[in-house]
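Following this line, the structures themselves.
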Structure P
Amino acid sequence: MSDITNKDFQFIDINSIQAEKITAPRYSYWASVFRVFFRKRINIILIVLFVLLIASSFIIPIFAPYNSYENVTDAKTYNLSPKAAMEYFGGFSFKWIFGTGGQGNSIFYGIMSSARTSLVLAVICAAINMTIGIILGAVWGYSKRFDQVMLVIYNIIANVPYILMISVLVYIIGSGFWSFVFALTVTGWLGIAYFFRTQVLIIRDREYSLASRCLGTPIPRMISKNILPFLTSVTVTLLATELPSYISMEVFLSYIGVGLSADVPSLGRMIQEAQSAFLTYPWEFWPPVAIAAAITIILYVLGQNLADASDPRTHM
């Protein structure tokens, strides 16, 4: 011990600020969400398929616009199978890969234009209904005065069948694209708002919300910081069901003749026009059915898997 000198030691000052720091790995919520989401290979496959479908439905109509009456004067082009159509028009072409319809129209180009219509319609309606529904639902669940008024409105409107209301509105205001969007969104947000009202009622009186209220936190800040972030996984789950539901609604209503007008390409209208040729010309009926089903299933599965990944309990 006597051989040890002062030069073997060095005095270190204590930094109180550094001593209070806690070393921990950085955590990003959304990075964790996508890490869990992409862990499933099926999600990658579905995303690739969906991106190809979106690219085809938006790019192809730009360079090859769909015209359902382009061969209407040539009766020989009506209801041609894919093989017969390619032979008639001079060889292989993606334009005739699904054959021709009852007016000599290209089924493939029609499906691409119709898929674009369905996707745009679903995104617009979901954006409008989800935005209005989430905001009003949060206020609805937090404000007792607003709750009393909205419950009366909800009980009146909710007792009217949604399909019937859309059909009446389409008949009154017309069957154009934006008229159809209005019909789907004029009351479509109400069910979403009621759902979020129920969720907000569950969590608004928890300890951290009560503490914020006692500290004088404004209501808009409490809703945006304390309540809505807690409902992220619920929001994604609801969005997963909303997007495909609008596509299904458009297909169904156009199929029964209440949906979009004849000048707007629609999967439902293509299916309606081909239903009489269901057995004799199956290539006119099944491709639009398959595309409509594929879009709906892909959106639903991806949405559900994203909702599961957005649940913080799956990040452990």
Structure Q
Amino acid sequence: MQELSVRHLLGIKDITPQDIQLIFEIADNFKDVINRPIKKVPSLRDITIANVFFENSTRTRLSFELAEKRLSADVINFSSSGSSVKKGETLLDTVNNILAMKVDMIVMRHSSPGAPHFLSKHIPANIVNAGDGTHEHPTQALLDSFSIRERLGEVAGKKVVIIGDILHSRVALSNIFALQKQGAEVMVCGPITLLPKYIQALGVKVETDVRKALAWCDVANVLRIQLERQQMKYFPSLREYTLYYGIDKKMLDSLDKEIVLMHPGPINRGVELSSDAADSHHSIILNQVENGVAVRMAVLYLLAQKG
């Protein structure tokens, strides 16, 4: 069997286009599994996985937990809010204590960029980065690309625009790397205050007019405004943001072509997307959620082979 070129999934930046294709091929098989009456396979029956979340998460944590259980792994959930981290325990001590319980793999979300990279140098377990600060969120980018491939046949040659709060988004960075590695064209669109200063250095197009961006693209991946990460005001008000960057069904229907609408969730309905756009035939948002389980099953399965 083919193998991944890496022992950990720390970021899309570290993996090859061949790794991405391999993950998708395995995810295709697992998608068949999760649509069967019996949704479990014994692939990771002897593996123990700890979900270590130092930041709040609903969809990502549930998606990983479901993926692990579908693979028959033993699962431990750790949340920092009720833990000894509150008493001053360091990240390394926390994880070493978890490893002392004979854990084989760690899925980790942390508010500090680079936290999973730091851990990977100090512990023997495989690590999956479930989001590190504003840096990367590799499995989200993989499930987004997988969903585009499922809807449009392939990612290569497609025009994908990422719209919204690019500055604070780890999803945007991972998506840019993943899409470019598969041969897609990428544009970012948002208020100038929410676009990183050096974003063009990543080889992406930049647009501040959402209508022009939608007219250009085949796929629009819409991000929410990350108010919890913003230390200052980047635009006058949410109402003003919606006026200039909100997308509704009328806007989508006015385009002279059919585009695919995506969102990593949670959606702030009435801000970046109206309900009639989010629930329209353009949207593959719920497909993304379903594909997230299959893609994460594939990642965990392939990393377990690396021991």
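Every read-out reported here was derived from the displayed coordinates using simple, explicitly stated rules and does not represent laboratory data. No experiment lies behind these values; they were computed from the predicted model shown. Cβ atoms are built from the backbone, for glycine too; each structure is taken alone.
Structure above, values below:
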item	result
With mean count of other Cβ atoms within 10 Å over residues 44-51 derived as 13.2, matching label from P, Q	P
log10 I(q)/I(0) by the Debye sum over Cα atoms at q = 0.11, 0.12, 0.20 Å⁻¹, for residues 28-203 alone from the coordinates reads -0.57, -0.67, -1.32; which among P, Q	Q
Structure (P, Q) behind the derived value 4.1 of distance in nm of label points 7 Å out along Cα→Cβ at positions 36 and 148	P
Origin of the value 0.90, where FRET efficiency 1/(1 + (r/R0)^6) of positions 52 and 244 (r between Cβ atoms, R0 = 25 Å, to 0.05) was derived from one of P, Q	P
Which of P, Q yields -11500 [helix-only ellipticity at 222 nm (-39500 (n - 2.57) for each DSSP H run of 4 or more, over all residues; to 500), calculated]	Q
For -0.82, -1.08, -1.22 (log10 I(q)/I(0) by the Debye sum over Cα atoms at q = 0.23, 0.29, 0.33 Å⁻¹, for residues 68-107 alone, calculated) the corresponding structure among P, Q	Q
Structure responsible for -0.43, -1.30, with log10 I(q)/I(0) by the Debye sum over Cα atoms at q = 0.07, 0.16 Å⁻¹ calculated and labels P, Q on offer	P
